[in-house]
1. Quick check: 1.2 is what I get for distance in nm of label points 7 Å out along Cα→Cβ at positions 21 and 85, calculated from one of 1, 2. Which structure matches?
2. Here Rg and Dmax of the Cα atoms in Å was calculated and came to 14.2, 46; which of the structures 1, 2 was it taken from?
3. With relative contact order in percent (Cα under 8 Å, 6 or more apart) computed per structure, which member of 1, 2 shows the largest figure?
4. To test your reading of the models, identify which of 1, 2 gives -9500 for helix-only ellipticity at 222 nm (-39500 (n - 2.57) for each DSSP H run of 4 or more, over all residues; to 500) when calculated.
5. For which of the structures 1, 2 does the calculation of mean count of other Cβ atoms within 10 Å over residues 13-20 return 16.4?
6. Have a look at 1, 2 and say which one yields 4.7 for distance in nm of label points 7 Å out along Cα→Cβ at positions 77 and 109, as calculated.
7. With distance in nm of label points 7 Å out along Cα→Cβ at positions 29 and 69 coming out at 0.8, pick the structure among 1, 2 it was computed from.
Structure 1
Amino acid sequence: MHSLRNAQAIDHFLVHAPDPEVRALINERLADLAEFDDFELSDLVNFYVAEPGDLLTDLEHQLGFELSFEARPWDAFQCHATWCELTYVLSDDGFGVVIYIPINLMLTFGLQPLIEAASPCCDRSPNS
């Protein structure tokens, strides 16, 4: 799992990440935050990118909360071509985390119901 908690870590990841979709998604979120350039990026957002071999418990440990809508409702959940993007705003000042999980890993984590609830068009079977 990649924990991107400051501008340097994010920049490094964007240069070295092999997946063009996740790079594009992170760049979109960075563009959304561009108007807040008088703040340190680490004061606005942390990104987490799961990868094969990660365990759901590891991700939840990094986050400090269970990854379920019942335990902590997300503020946004969107499925893309091969990635799911979950956004949580954690404080009144707008600080949040954005989590990227490959759709096939969502299935491995047993989070298929989250995919179906968030976006019926993103229904993926284990064989897709």
Structure 2
Amino acid sequence: MQHYYALLPRFDITPSALLVETEDIMSMTRQIRDSIVSSTIPSITTFANVVQPLIDRENASLCSLKIPLVFAIVSDDQEVRNASRAAEKLAVEPDTQELMDKIIALLVAVVAEKWREEKEKLAAQAE
């Protein structure tokens, strides 16, 4: 099991640094999603090579984004608050793309179907 930790907040962050940090996190998310799509075919699809990397990346992203997004509420600098709100919009984009990605949806559906089939086999053996 992986553990996720947020870095301590930097209260001296600039608006541009906040946006760059968010873009870097989102870029990593896109890279992982693209890697899954390009390297996985339905016949070799498993929870470990499709769903788990998506879960791990989501957890890491959420952990990394929590602190910068707080600046929209707590910063006394209007530019930092605006940048934090813009960062929040950037953070939602990959989630929307992932939900609309037909290949990711297909791969997750294959994992779910394999799980159902295995469950039915085990139930049949138990009878």
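We did not get these values from a lab; they are worked out from the coordinates using the rules stated. These numbers come from a predicted model, not from an experiment. Cβ atoms are built from the backbone, for glycine too; each structure is taken alone.
1. 1
2. On the way: 1: 14.2, 46; 2: 18.8, 66.
Of the options listed, only 1 reproduces it.
3. Working: 1: 23; 2: 36.
For this comparison of relative contact order in percent (Cα under 8 Å, 6 or more apart), the top structure is 2.
4. Details: 1: -9500; 2: -26500.
Comparing all candidates, it corresponds to 1.
5. Working: 1: 11.8; 2: 16.4.
Here the read-out was taken from 2.
6. Values: 1: 1.0; 2: 4.7.
Checking each candidate, the match is 2.
7. Details: 1: 2.0; 2: 0.8.
Source structure: 2.
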